[in-house]
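Rule-based calculations on the coordinates, nothing more; no lab input. The structure displayed is predicted, hence computed values, not measured ones. Cβ atoms are built from the backbone, for glycine too; each structure is taken alone.
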Structure P
Amino acid sequence: MGQKINPVVFRTGVMVGWKSRWYASKKEFADLLIEDAKIRKYVTQKYQFAGIPKIEIERTRDEVKVVVHAARPGVIIGRKGQQVDELQDELQNLVGRRINMKIDEITRPELQAHLVAEGISEQLAKRASFRRTLKRAIDQTMEAGAKGIKVQLAGRLGGAEMARCEKQIAGSIPLSTLRAKIDYGFVEAKTAQGHIGIQVWINQGMYEDEADGADAQEGQAPKKPKRTYKR
C-alpha cells in the first residue's frame, strides 16, 4: 500500500511558513482555530470565481490580519474598493474581532496547483473530454515555466459505469526532495454521474533559485582537480 503525504504539509516548518501565524494558550487555541476555518470558508464560498488558492491569517492582541491571495483580485475589490470594506465588516460581525484585509494578486495562476485543479473541474462540469482537458492544462503549466506537473483524476471518468483512476505526468516531480518547491491542490468536480477527484502536483523549481541563488553559487569554493600521481 502506498504511503502518501501532502507535499505542502511535508515542507511546512522546514521550507514553507504556516498559513496561520499566531500564538494562543491551550484554552483559546481551539476557538481561534475554528475562527480561522470560518474566515477561510466564508471568503472562498463568497468569491468562488476570484481564484483564491491561499488565505493567510496573522493575529495580534488588537486585530486579525487576513491576507487573501487571488488570481482575479478585481472580483473581491470591486469599484473603488467598496467590496473590500463590506467584506471586512462582514468578517468582523462573523468573528467579533477587528479585521484588517489585504488582497495580493497572483501574477502566474498557471503555476498554482489549486487554480489548475479548479480549471480542470470547471471543464469537466461542462462535460468536456477529460483527456483533452488534462493535456491542455499540462501544456499551459509547462509553457508558463514549471519544471514538472502531475495530474490525477479519480471517479466515473467519461460517464463510465465503473470508477477508475487516470494519471498524466510531464517533467519531474521530486516529492521527497525538501528543496523542491512542490505545490499541491485538490478539487472535486461535481458532474451528473458523480464527483470526480482532481489532484495536481506542480514543481515550481528549487527554493534557492528564488533569492540569492546566484550569490550562493558564486560564493562556493571552486572544486580542485584531482591530483594525479605518477607510478
Structure Q
Amino acid sequence: MLEREWVSVRDPEDDRRRYTFDVSFLLSSYLCIYGQGCEGVHPGAQDPAIGCCVHGAYLNEDDDAAGLEALVAERLDATSMQFHAEAVRGGVCTTDEDGEVLTRVVEGGCIFANRTGFGGGIGCALHHLAEDEGVHHTTYKPTVCWQVPLHRTIEELTANDGGTLEVHTIAAYERGHWGEGGADFGWWCLDDEVAFVGRDPVYRSMEVELRLMVGDAVYEELADHLDTRRRQRSRVRFLPLV
C-alpha cells in the first residue's frame, strides 16, 4: 500500500506559523475535468453542468457577499448569467440554519451555475466573467470555489517554548471534508484516474491558488523543494483512493 508523502515549511514571515503540504497530491497530474467527463457529485441525477455546485458556495471571512451582489448588478446580465433575473429579484446569498452565509441554490445548483444549453456558456458565471476580463478566476469566485480540490485545516499547537504554533495543512479535498453525505458523492476530483491527465503537477497548475493560500515566500520554498523532488527517480503516485 502506497503511503502519502508530506513536507512542512515554516513561514519566514511568521515564526509561529507552519504549513504542512500533501506532496503526493501536489506532485500528481490532477486536472479539473469539468465539462470534459465530470458528471457532477450526483451522477445521473443532476445536470452535469452543475458539477460540484449543488449546495451553493459557503462564504468565509475573506469573501464579500455585498461584492457578489455588486457583480450581479454591475457586471453580469441575462446573457452571461442564466439566473440573473432571479438574483436581481431575490438576491445572491442566503443563510443556513447554522447562520452560515452561502450562495443561493436555484433549480438544484448554485445561482451562478449556468446549465446545459445556456447560450452564455455552461459553468460558473463568475468564472466566465474573469476569463472575459483577462483576470484569474480567483478574482471573483468565492474562496471555497477556487480552492477546490485543495483543502486547508488549521490547528493550534503548543510549541516547545510554551507559545502557540499555528499549523496549516494543505491537502486534497477528500470526502470527509464534505461532512455528512460525502461518502455518497461522485467525487471525480479524487476518486477516478480520469481526472489525472494534466501536463503539469498540481503545485504548478494551481500556483496562483497556492500563493493566495500560503503567501509568496512559502510557495517559493515549497516549489523549490518539489522541483527537486520531481527530479528524483522515485515517483509518488496519487489516487485513486479506493
Structure R
Amino acid sequence: MNRKNAAECKPVFLLAGGRRSVTRRGPDPLIQEVLRSSSIVKPSIAYIGAASGDNPIFRTMLTGMLRKAGAGEVRPAPLCSSRSNQQKSMRVIEDCPIVFMSGGDVEEGMRILAEKDMIEFLQDQYQQGKLFVGASAGSIMLSKGWVRWRDPEDDSSAEIFPCIGIAPVYCDTHDEDDWEELQALARLAPVGSVLYGIPSGAALASHPDGSDRALGGEVHRFLRKDRRVVRLENLV
C-alpha cells in the first residue's frame, strides 16, 4: 500500500456550507478552489451521504453545486440502505480522486461508517493521496472527534466520541456567535488543543503538518488552556 508521509498528504477541506452555497446562481468560489487544488480538469467525485441517510434530494442539490463549480461526474457511494452494495461503493471511492462527505447528523453518520467498517478504509484512502472535502456535519466527521451528551438535560454527561480523524483538528460549523457545542468539546479536549469554528460561507484547509489556513472568511479559534477555554484571534 502506498502510504504518504505528512508532507505529501493533501490538505483536508472543511467547509461550513449552508443554503447560500446550494442556491447561489454562480459557482461557489470555495468549491472552485478545492477542485483546482486537485490539479485535475473536471475531477470525478465520490459522494458519501451517510450523515444524511443517503437522502436523494439532498444529494441532488449538492451534486448540482459541485457540478456548477467544475466537477465532472459526481458518483454516489451509498452505505445506509440494506440494499446498498458496499463493495461497489468502495470501488467508487477508490476510482474517484476526490471524496465529498455530506452534511446531516454527525453521530448518525459515524455510526453508519463504523457499522460498515468504513473508517479505516477511508483513512487508508487519504494516506494513498485521496483529496477529502467535507460540508457542515461532513467536515466534523473528517476531524478528530465530536461531543455528545448521554443525558441531554445534564451538562456533566458530555463526552467526546471519535470521528474519522484525517483532519488533525477539532471543529464545528455554522454557529457564528457563542459556539456552545464547540466550547463544550474544548472543555473535554486535551490541554493545548486549538479548536476551530467555521462560519457559514467560510472553510478551513487543514494540513497534516498543522499549517491550517482560512478560506472565504475568518475562522474562529478556541484554546483549551488548563481548566479554561480561551478565545484566540481569528484565523484570517
Query raised in the report: Which of P, Q, R yields 27 for relative contact order in percent (Cα under 8 Å, 6 or more apart), as computed?
Result: Q
Query - Structure responsible for 37, 23, 8, with Cα extents along the principal axes in Å, for residues 16-55 alone calculated and labels P, Q, R on offer - result: P
Report summary line: When percent of Cα pairs over 27 Å apart is calculated for structures P, Q, R, the one with the largest value is P
Query raised in the report: Computing distance in nm of label points 7 Å out along Cα→Cβ at positions 152 and 208 gives 2.9 for which of P, Q, R?
Result: P
